[in-house]
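Below you'll find the structures, each written out as C-alpha cells.
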Structure 1
C-alpha cells in the first residue's frame, strides 16, 4: 500500500511480557503489514488470543508498537494530536459501558467533540448530524432515554451512532453484532454497507462471525498467534483446511445458493 491508503501498518510488532501474579499471559505480535484503501471494508478474523484486540489498541494509539510503524493518511500516528486522530478514526467497542449516565442524544453528540474540543454547546449543525446518525442506527426514538436503561443491543446501536456522528474516514468495529438480535444483525450489516457505499467511509471490521465477514468485507486478514496467516479476498482466506488448522476445529465453507457469497459453519459432531 502507499500513502494513498487510509491506514497502513508496516512490519508492526508489539510484546506484552505479562505480569507476575496476573492472569494476563505473555503475547507477541510481529511482522504485521497491511493497508486499507479508501472506501474499503477490511475484516480481521482469527481465534481468541490471536491479536485482534491488540491490533485495535495499536491503531487507536492506546498501545505503542515496539517495532514498525502505523500511518494514517500517509502520516505517522505519532505525529497526530489526539484531536486529529479522533476526527479521522472512530471506534465502536465490543461492549458499551452499562453505567453511562447520559441520554442517548448526549452520548451521540459526544461524537462531535473532536471537531471543536474547546466548545461545550453544540451547534445546530452538530445536532442535525447526531440526529441523522441516530436515525440511521434506529435509536432516534430513544434519544431522550438514559443509556444505562437500554438493552445491550440498543446500547450497541447508540455507540455506533456516536461513531457515525464523528464523521470519520476510518470506522473500527469490534464485534458490532455480538449483542444484537437477528433483526438488528441484518440491519447493522446493511447499515455498515450503506455507510461505506454512500459516505466512502473505510471500515476495519473485527469479527468472530466469519459469514458476516465474508458478506461484508472486500478483503480479510486472518490472524493467529500475533501473525498474519493469510491476507486476501474472502474466497482466498476462508479455505477449509486453513480454518481447520487455525481454529482447531472442523468447519465447512459453502457458497450461498442465492448470492455469490461464502457461508462458514462449524461441523458439529453427530448427536448420540
Structure 2
C-alpha cells in the first residue's frame, strides 16, 4: 500500500516564549507515513504536538526543515485550491462570530471545485445536500450556526468537509462535542466513508478507546516525538501509556478484540 501522506524528517519550533522557564515546543526530524485508504489516528497527552502536526500538513504552519508530501508531492508546491480539493479539515470549533446558515457553510466546501465561480452549480447543491443528509444536518440547513448546539455545529463542519469530496479527511477531536448517539453515528459514518469511498482519514483524538476501535494504525506522540506507530494492539500498551501519560491504566480487550483503556482507579472502585 502506497503512502498518501508522508512526513520526512520534519523540523518545526514555535518562537521562543518570553518567559525564560516556559517550555518551547518543537518537532525534530518527525517521520511517519499514512497509507492511502487507511484510518490513521494520532494520540498523545496535551501539548504532545497533535494539533501542530495537522497544522503543518494543511499549511497553517510551515516546517523549518524536512518535507511533507501528499501523494508524493511536496505540499508546499501544491496550489491552495488544489490542496483544498484533496484535503478537507474538520476543526474542533467553528469560528465565531460566523453569520451563515448551515447550508451556506456546507456550500463553502464546494469552493475548491470552482474557485472562479460566484454561484454554486446544481452539482454543488446536490453534493451539499448529500453531505448534510450523511451527517444528519439536513433539517438544520436554514438555521444560523449561532443557533446550534456545539454538537450540531460539529456535524455541520463535518458536512462542509464531506461536500469537498476530498481524498483525505482530517479531523481534530471529531467527537469532542457529541453525545453518545452522535459519537456512535459519526464513528459509523467515518467507517462507511473509508470502506465505500476509499477515503483516507487522519484523526486526532484524546479518546483512546474511540481511536482503538476506529483506526487501522495509531501514532503515539509525546513532547513532539514519535513514541510508537502501529496497530492499536501494539501502541496501546499498558507500560507505554503509563510512561507517556504519567498515570496508572488498565488495558483490556473489547468484544471486537480491540484494546480498551481505563484509568486504574476506575477499575479499583468496582
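What follows is calculated from the coordinates using simple rules that are stated; it is not laboratory data. Only a predicted model underlies this, so the values are computations on that prediction, with no experimental measurement involved. Cβ atoms are built from the backbone, for glycine too; each structure is taken alone.
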Distance in nm of label points 7 Å out along Cα→Cβ at positions 152 and 168 - structure with the largest value, from 1, 2: 2
With distance in nm of label points 7 Å out along Cα→Cβ at positions 16 and 48 derived as 2.9, matching label from 1, 2: 2
If distance in nm of label points 7 Å out along Cα→Cβ at positions 8 and 184 is computed and equals 3.9, the structure in 1, 2: 1
Of the structures 1, 2, the one that 2.2 was derived from, the read-out being distance in nm of label points 7 Å out along Cα→Cβ at positions 232 and 256: 1
